[in-house]
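Got some structures for you, see below.
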Structure 1
Amino acid sequence: MNEARVRFREAMSRLGAAVNIITTAGAQGDTGFTASAVCSVTDDPATVLVCMNRASRQHDIFQRAGVLCVNVLAPADEEMAAIFAGQPDLPMPERFARGSWLRLGTGAPVLQSAAAALDCRISQVLEVGSHSVMFGLVQEIHLGAATSGLIYHRRTYHRVVSGQPA
């Protein structure tokens, strides 16, 4: 790996980001992955973007399904974040068996314990470098009981607790 790429990755590790599990329901069943490359685009119409490596085993499943759910993780979901990041490397059915899920309009799995979930139809996909940038038009929103969050910073998870000053 060249030095510029190494330095870029180190710089990005210093950018704290929310931890999310991105899910879809495809012809081969439910699939998902952990992502921090997620952000809002606009609130009218409500749109988010999700970046996914095109080399991912799940990439084509998401493309064909045309739907995704952004599950914004709460502190209690840290173990789920690791599981969907592939540690340990479990088959998808076993990953999903570790949590409680519900379905909204698109049919993509919604993690019940998530702080929030954005159920989306993929409206556009842009290819940038090694990744696909998927734009999701929000169809439904599930607000969980948790109001705190989980972030990824310096290659580790950190719990953000509501009511504590920065």
Structure 2
Amino acid sequence: MSFTKIKPAEIGGNVFERVGQQWMLITAGDKSGFNSMTASWGGMGILWGRNVAHCYIRPQRHTRGFADSGEYFTLSFYPEKYRKLLDFSGIFGGQSGRDIDKVKASGFTPVISDCGAVYYAQAELVLVCRKLYSDDFKPENYAVPELSGQMYPSGDFHRFYIGEIIEVLENK
């Protein structure tokens, strides 16, 4: 298998299925240090005249520090055979990079992109993103106030990240 660069408009599949059901890994950091986590919230589209992707990270996740301090992040998608690793009780979904070496535990092979972002050789699709904007959800901004209490009873609001998709890699 080898990666081929494609245009964002050539991404196949249904984004709702990819993100919400297949899940993705958010990876932030660079070769000096990085972390990855499973996510099922995010999307792709056009913003500010650019192809963008967005994702969400809670404050307690180890990946968040890397996303905050870094310029780039990747969103990557995997074949079904890796589901147990991405599962919310698996290496990437249920374990913290503070406590274990996820690369060693998963057997995944990190790849460093031209810009320094990290992804894994096992991915079938990778979006390399340059961070454009980030902010936290704020309780006072909910148009449907009960969502704030339902989703965040302990006040651990997600931070959202919007990144320009600067490279799309497909692994065939």
Structure 3
Amino acid sequence: MEINTPFWIMRDHIKCSGCRRCEIACSLKHEGKIWPEASRIRIFMLFPGLEVAHLCAQCEDPKCIKSCPVEAITVNLDLKCVNIDNEKCIACGNCIKVCPGHIPTIHPTKNSALICDLCDGNPECVKACQETRFNCLYIVPRESSSQYGLFAQTPEEVSKNLAISLFGEKGKELI
């Protein structure tokens, strides 16, 4: 299901089971082996039962691009997603610091940043999530929403909001 028009990956955190198939699918695609530490999507469980899928929100005006001192971060004009040039990247971490969700990570061995590139229009994480019928991750046309920035939050922020959503005011005490 390759898509050639701009889209982004929507996530419904309430539906996430924490199975981590998305991490496995991503690392298989990009690394050729199961290696969640090198995945472009991460699952965080800061409180048992509250799993949070954490990946690039593909912001409208990505701060990570402006923060890069070596111009290693660009936008794929076709898909409107962020790309990292691994040859240029010096793993300085500026992109992580300026990202509202601290979403990019540094590759465990390659000394470059990792950011979701939407698998060039065929996101493996979404396919893996859809195959299990959890439907936590799904594709949304980019123009259908301008709420990308709402998903550029830290796992702590998302977990707190999820706990409040699920458990009411008592949820604040959990995180």
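Read the figures in this text as sums done on the coordinates, not as results from a lab. Quick caveat: nothing in here was measured; it's all calculated off a predicted structure. Cβ atoms are built from the backbone, for glycine too; each structure is taken alone.
Comparing 1, 2, 3, where is distance in nm of label points 7 Å out along Cα→Cβ at positions 105 and 153 highest? Let's see the in-between values first.
On the way: 1: 3.5; 2: 2.6; 3: 2.1.
Ranking 1, 2, 3 on distance in nm of label points 7 Å out along Cα→Cβ at positions 105 and 153, first place is 1.
Of the structures labelled 1, 2, 3, which one yields 17.6 when mean count of other Cβ atoms within 10 Å over residues 65-72 is computed from its coordinates? Let's see the in-between values first.
Numbers: 1: 24.2; 2: 17.6; 3: 14.6.
Label of the originating structure: 2.
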